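**Q** What follows is a set of structures to go through.
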Structure I
């Protein structure tokens, strides 16, 4: 028994050590400022199609996304997994929008486009929203990975948080976006192999037990979540620089093809992994399915799950650090000149700062069996706050739309998202019952997001009408 317990304790550390060795072999020792921010190779060449596909896909297969997909399928059946997979249509929405921004306007970043279309103040409001997103990415991914080292709040848990974060900061600090992209390719291959292993273990047991019976109320709640996903994909991708920064590093035609393939690959991955939740429900397990299922299946399965969580968490964290460096050193200042050594040094400092600050929420979060719902809530509430980005980007072809359109779309979404946050945190009902659409825990969110999106779009169009009245011959860039 003592040997088994000792091996069980050492297992995640052995996985972490192997993971670190693989990643260190892939990351460059030194990069130029251009490589650090744009991900090009030593000759200045942009990543190829399949490296872009692998990089974009694995950075959106977050550790928290894997946990969410399993938990949603466990709660709502197959509709829960489908609902989470629908979020990967974000790649299509973002790909089309970025393609038009680049081809029609010649812009090299979303912040550059916003500055030209709506003004520098609007662009900085957007960047603040993006920074909040990056902040949330740090704690939510280190949390999921650290749970495989020990129970939340334990010494092993905090040691896991430290080492996962510190190692990712180290290789991101050395190579920036170039390190992130190079490791993404290997991480995607590793994740795919691990997924096949997971399915090979879980599916025979699921087939033997049969699909779990899902009450009609739970199925309807799952369909409600699907509706929420379809509404949020119109705005959700634009506040995630982990995705959008990759939309500007290759030729536009390569980018849009790569984004479509990445969405397909990542969406199918998440849908397949959600069957872990179906297995957990069929087996009568409770709690976070991504932890409960491997714990029930024994050490070999725990090894595989530990590896897949480290891979997904690492791929998202290094992209988060690279995006934070670019946002602070390049986007905030609206820099148009070539990146300099000073830019890279400043970006590296920001990487360290967001790694520390981004983990501070873990000090005050002890949620027990609410871990899964809390992480899902952080994702959906974040998507609610930025609902106004949908018209800001998707209706930007309206030439008369300017600052007024931006503000009349951006602020209503932010206010509604804040109210949803307060409603969730305080456990009180703020929105009237009639706003609910569907049933279950996401009925309120769906209603707020759908009606809120209509409100934001109406505000944007009203701003465009105001702009047309003030400047009848306005010829703003799309």
Structure II
């Protein structure tokens, strides 16, 4: 039976990034409280579970649970988390399921003391790693690939030589050696915040698929999935952890190590620009809101239409709608208001309310829509399960025409790097062409931003050419994806929770 206290009863047609991570080394500060507010700022990256591990150099304390950050933590359970270094995590599960055993950060004891790990991403060779650990007699308590990484770090690094590992012993930091061993063994997407007895480590995969930023406090340093978390706790943004880099944060400040050779091309997930990142976060030196506005401008150049007003699906598509309006000269207006709390309720709706779930989430502003030809801007259409009722809601609000414009290309391919778009059968653009989707959602017209246009809009805004993972649009994966992940028979494995965090 589904626990509706911890999941949305109405599944919004958006991809979900699996989690947000945070780490802090700050003697003299209440690092548990800093972690709480940082995770609060990262709540959009994961809304099903949260956890914090705090250390003082001798002992570690942890608290984690299912629910929103504000539901998991309170003054009573934060106060025992005393120390000067911490890691935190907020989670959205795609395959491991909503069980407390899958909630991060993971915390175990090793021969070098406590080890805490918070992970954003997915490993594509998790089944191989899982089998290797089980053969070594390692007992696994969860269905998360994050636990696999934790156990690899706790293992003697030389045991991974059986799968081609060359252990680098050029440092006397035993954790650097083990992190390098882990990076050589795993494949896929990972941004990590790691807690040990004396330090915090920030680690990013060689492709840079998931973001990881560094910030400076007066008393120390922090690491976070997005810069919005740095701003929330008063940290100054320094830079992003580079692909393949390990950053150690301790009493000596920041120390950088090359963990593994970076891939020839950086492959940051382009959906960070489309939807994942908060609009006030900074990527590639530019505020996300400005990038999304320019994507809307480019869409207006590619897919113009005669209309009276432009509206966005709140809140994520609002910047693109503003950009479309500015470029087209069509007035921007509000056409939908969003109830930000109805989707996460302790009471299950009855069947009638479930059928009306879009109306529970949104209300049409009829005074703005009456008799108008409307351009409805959305940032993406993944499954197509909410676009039709949204179009109908706007028509019922009095709109004469509804023209849908999407500020990203059609999502045609699954993602295996930490986003819940894992099967072809879920993706409407894989099954239908644009005209078919238009008819399915009941719009007068439908168009998407082209892939070249999207990349051009990003490049124009950030001011330089870069490379991104566009696999969900193009099918061009930056890493080799095992054949079994594409097979429909893998659903049983996913259900049983042997892949993904």
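**Q** Any idea which of I, II comes out highest on mean count of other Cβ atoms within 10 Å over residues 215-222?
**A** Details: I: 16.1; II: 19.5.
Result for mean count of other Cβ atoms within 10 Å over residues 215-222 over I, II: largest is II.
**Q** Another question, if that's okay. For which of I, II does distance in nm of label points 7 Å out along Cα→Cβ at positions 143 and 455, calculated from the coordinates, equal 2.7? Walk me through the intermediate numbers first.
**A** On the way: I: 2.7; II: 3.7.
Structure I accounts for this read-out.
**Q** Let me ask something else. Please state which of the structures I, II yields 27 when relative contact order in percent (Cα under 8 Å, 6 or more apart) is computed from it. Don't skip to the answer; put the middle values down first.
**A** On the way: I: 27; II: 16.
The structure behind it is I.
**Q** For the read-out distance in nm of label points 7 Å out along Cα→Cβ at positions 47 and 231, a value of 3.3 was computed from one structure; give its label from I, II. Mind showing how you got there, number by number?
**A** On the way: I: 3.3; II: 2.0.
Only structure I yields this read-out.
**Q** Hey, Rg and Dmax of the Cα atoms in Å, for residues 63-294 alone derived from one of I, II reads 19.4, 60; which structure? Write down the numbers at each step before the final one.
**A** Working: I: 19.4, 60; II: 17.5, 53.
This figure was derived from I.
**Q** For distance in nm of label points 7 Å out along Cα→Cβ at positions 183 and 439, find whichever of I, II sits highest and give me its label. Show your work: numbers first, answer last.
**A** Working: I: 4.6; II: 5.2.
Biggest value here belongs to II.
**Q** Sticking with this one: If helix-only ellipticity at 222 nm (-39500 (n - 2.57) for each DSSP H run of 4 or more, over all residues; to 500) computes to -7500, which of I, II did it come from?
**A** Details: I: -25000; II: -7500.
Comparing all candidates, it corresponds to II.
**Q** While we're looking at this one, here's another question. I, II: which one has FRET efficiency 1/(1 + (r/R0)^6) of positions 71 and 207 (r between Cβ atoms, R0 = 25 Å, to 0.05), as calculated, at 0.70?
**A** Details: I: 0.70; II: 0.15.
The correct label is I.
Readers should treat all values here as calculations from the given coordinates under stated rules, not as data from a laboratory. Everything numeric in this text was worked out from a predicted model, so none of it was measured. Cβ atoms are built from the backbone, for glycine too; each structure is taken alone.
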